[in-house]
Structure 1
Amino acid sequence: MASLENTVAVVTGAGRGIGREIALHQAAAGARVGLLARTAREIEETAALIAAKGGTALALPVDLVDRVAVETVLARIAEELGPVDTLVNNHGSFRAFGPIWDCDPETWWSDVEINLRGTFHTCRVVAPAMLKRGRGRIVNLVGGGTGNSFPHGSGYASSKAAIMRFTECLNDTTIEGGVRAFAVDPGLVRTSMTELQLNSPEGQAWLPGIQQLFDEGINVPPTRAATLIAEIAAGRFDPLAGRLLRGVDDRDQLEAEMHALAAEDGRALRFTGVEQRKL
């Protein structure tokens, strides 16, 4: 396991699913972990799981769309746990399904705001502090629609593609100062978000491909992304800063190929002539 002793990590959306798994892995590797999410009970449960194994965690409920609230909780984490070494933006919202004209406008924009604005708010606070110390790593989670069309999940897809480009821009801005940003696609993981897609009438009507993929046996364990992110935090994949890594990747193979991938400008958001599979 990667060693993150004497480091501080912040994980958003840390109350359940992938985010909880990421937080547990960060703590198991030795990091003190700030846990952010809207629901206090869920992140308090994550903190209790970390404490039960001898780790240190601070659970702070926050609406990531609220800039001042984000600034406040991150200041408290820095004061109580120390300066942030690793920021993981795992939070996500996907509640608007269907053609854009059938989506409730407020729900569609809420998905975009939570996903993109929340990521902007945390990075805006953490990156300058990292630059002052000359080190740090930021991991932004992306997903369906990042590199291909997702027509009945347009709000979610648009936000995730934007986060991919934002990650590239951020990395290009900070890497000379020792701060690296990465995008991670965890793969298709069964979470409360996918349960909504599977069980709501709108999800069943407009996103049948999700169920088909599960029926085909595609269900990536959240531990895959959590382990990858712990290794990113420890510096294993630094040559791939500004690029996309995936939970399904064979990490040893990825390490062997990473310098070639970077040289070829691979794993980046670029225009290509290659048709990609669509859900």
Structure 2
Amino acid sequence: MNMEAGTAQPGPAARSALWLPLFDELSDPTVCARLAAEADEAGWHGFFVWDQLRWEAPVRRVADSWITLAAIAASTERLRLGPMVTPLPRRRPVKVARETATLDQLSGGRLTLGVGIGEDRFAREFSKTGEQLNDRARGQMLDEALEILTTAWSGEPVHHHGDHYTVDDIQFLPRPVQRPGVPVWIAGFPGNTRPMRRAARYDGFFPVNLEHPDQLAEVVAKVTAFRQDPTAAYDFVVGLPVGVDPHPWQQAGATWCLSEFEPGRVSSDQVRDVLRDGPPSR
């Protein structure tokens, strides 16, 4: 679990980030890289992107999140960046180990890895590609993959023989810039204690589908009770539609507020209008 760069201490102001679906116009990595550079100059703290294979109509074009993030890393200097969120059970953990370490090197230690079990109901990207549909099995895959990543980032050889993955004595070098590894935020539905217990072992929790700050306050209390060291730095992340006041959420415990955009309607002009006003939580 990372206790260094990338995790924000709860304080009077949450950090602000843009959270973009890489669809249609934003499926061009050069467009996103330009927007990220402008956000960097405007004082935003982060720039996070969706990680999807497909989306429902009217969306037709979808970019790869990791290639796009490499372009963003090369175009910015201060922004924290990352996929938000990667459904880790549909990715090979050994490949993600290489990708995360390389991207953390490229960005100078600015990567945060958002992960979850994934969801099939919005885009059917699991059922249409023959991936695992059982939530419990995907949860097991997520836990195994995170174990592999944690060891890979340490620089020690990985010896993993699980129900879903095997890694037999492979060392992953170079290591990420951040020590002991890339910060991990776990996404999940807060009505289920399993993702909250999982999140308590890592660096942050991103509860999805919250409707009111009071719900976040309850989540903060529960996750804090599960954590081994409640005094250590930790992030609570919320996604808020553009224009929503972030201050009640930060008072409820949010350390990061992500400005989210409608996936079927977002354009570079819309994003630019938002980012030019600067972070809403400052």
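Quick one: distance in nm of label points 7 Å out along Cα→Cβ at positions 152 and 168 came out at 1.8 when computed from one of 1, 2, so which one is it? It must be structure 2, since only it matches.
Given that Rg/Rh (Cα atoms, Kirkwood Rh), for residues 80-223 alone, derived from a single structure, equals 0.97, which label among 1, 2 identifies that structure? That value comes from structure 2. Out of 1, 2, which structure matches 18 when relative contact order in percent (Cα under 8 Å, 6 or more apart) is calculated? Answer for the origin of the read-out: 1.
If helix-only ellipticity at 222 nm (-39500 (n - 2.57) for each DSSP H run of 4 or more, over all residues; to 500) is calculated from each of 1, 2, which structure is the one that comes out at -14500? Source structure: 1. Name the one structure among 1, 2 that distance in nm of label points 7 Å out along Cα→Cβ at positions 120 and 232 of 3.5 was derived from. Here the read-out was taken from 2.
When mean projected area of the Cα convex hull in nm² is calculated for each of structures 1, 2, structure 1 comes out greatest.
Quick check: 2.4 is what I get for distance in nm of label points 7 Å out along Cα→Cβ at positions 32 and 216, calculated from one of 1, 2. Which structure matches? Comparing all candidates, it corresponds to 2.
Values in this text are rule-based calculations from the coordinates and carry no lab data. Please read these numbers as outputs of a predicted model, since none were measured by experiment. Cβ atoms are built from the backbone, for glycine too; each structure is taken alone.
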